[in-house]
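Chemist: The structures come next, written out as structure tokens.
Every number in this text was worked out from the coordinates using simple rules, so none of it is lab data. Predicted model, so just to flag it, every value in this text is computed and none were measured. Cβ atoms are built from the backbone, for glycine too; each structure is taken alone.
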Structure I
Amino acid sequence: MGQAAWILEKFFEWMEVDGAPDTALAPDHLLDNVMMYWLTASAASSARLYWESFYKIDLEPVDFPVGCTIFPKEISVPSRRWAEARFHNIIHFNEAERGGHFAALEQPAFLAEEIRASFRNVEVNSKRGASI
């Protein structure tokens with residue numbers, strides 16, 4: 001029950017839901033997600049990523065190509081100005097109308113198209129001889 005409560009709370013807070021996580025995902029998908037953490041005993045190791053990421057935030061500039069899609073219900077929503085200050089070679093930037101931290105579950109087709117758009121821009125820039 002504790003595992004389910006922890007996961008469902010994250011879905012509720014970090015997804016675009018209309019009152020309950022099962023409005024964004026089917027109950028079976030929610031249960032599948034909870035069971036993946038439970039059966040593999042990976043809840044602690046997956047949570048460690050968040051602790052390590054937010055404990056000391058790395059703000060060093062990033063010069064390689066970056067594609068950004070900003071989802072409105074993400075844990076933190078960076079502005080384009082902030083992104084450009086950190087990522088010096090943004091090849092794709094878009095702000096989605098819907099979705100949150102679990103965009104691959106919430107908006108899979110849209111996220112796939114955003115990834116394709118980013119890679120298309122890498123391909124176009126490389127053909128033009130741009131430094132990527």
Structure II
Amino acid sequence: MSDKLAENITEALKDAQNLFYRLIIVAAPSGSGKTAALQKVSQIEKIPLINVNLGLSERMLELTEKQRAIQAGRLLNDIIDEKNKDRIILDNIEILFDSSLKLDPLRLLQKISRNKTLHVAWNGTIK
């Protein structure tokens with residue numbers, strides 16, 4: 001499945017360049033091959049892959065809970081900007097759903113995707 005999914009993601013790359021929000025969400029349950037497909041796209045297309053849980057938690061270690069809630073969105077944006085690329089792949093985004101951060105993950109990703117094309121692994125299904 002990851003090969004077919006990687007092909008679909010690569011095709012979506014072409015379409016995303018002309019969208020207002022350049023956000024491609026790869027929604028599927030855990031264990032369905034999202035990460036493998038995104039890693040393959042990352043290698044083929046030379047797109048940086050960011051583990052959001054790891055990157056954001058490292059930056060928030062020294063912050064208080066209140067500071068984390070205030071700065072989480074900006075910190076994610078900084079992590080993405082440091083890659084200095086127009087296209088970015090985000091995986092392991094569960095930390096964005098932490099209620100103590102008071103984030104709206106979809107709105108945050110949409111905002112960032114105005115300036116960068118984001119490919120995001122999202123656990124769940126579309127009904």
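Chemist: One of I, II was used to compute Cα extents along the principal axes in Å, and the result was 54, 32, 26. Which label is that?
Modeler: Attributed to the structure labelled I.
Chemist: For the read-out percent of Cα pairs over 14 Å apart, for residues 19-90 alone, a value of 67 was computed from one structure; give its label from I, II.
Modeler: Traced to structure II.
Chemist: Of the structures labelled I, II, which one yields 3.0 when distance in nm of label points 7 Å out along Cα→Cβ at positions 83 and 99 is computed from its coordinates?
Modeler: Structure II accounts for this read-out.
Chemist: While we're on this one: Compare relative contact order in percent (Cα under 8 Å, 6 or more apart) across structures I, II and report the one with the greatest value.
Modeler: When relative contact order in percent (Cα under 8 Å, 6 or more apart) is calculated for I, II, structure II comes out on top.
Chemist: Identify the structure, out of I, II, from whose coordinates distance in nm of label points 7 Å out along Cα→Cβ at positions 11 and 115 was calculated to give 3.2.
Modeler: Source structure: II.
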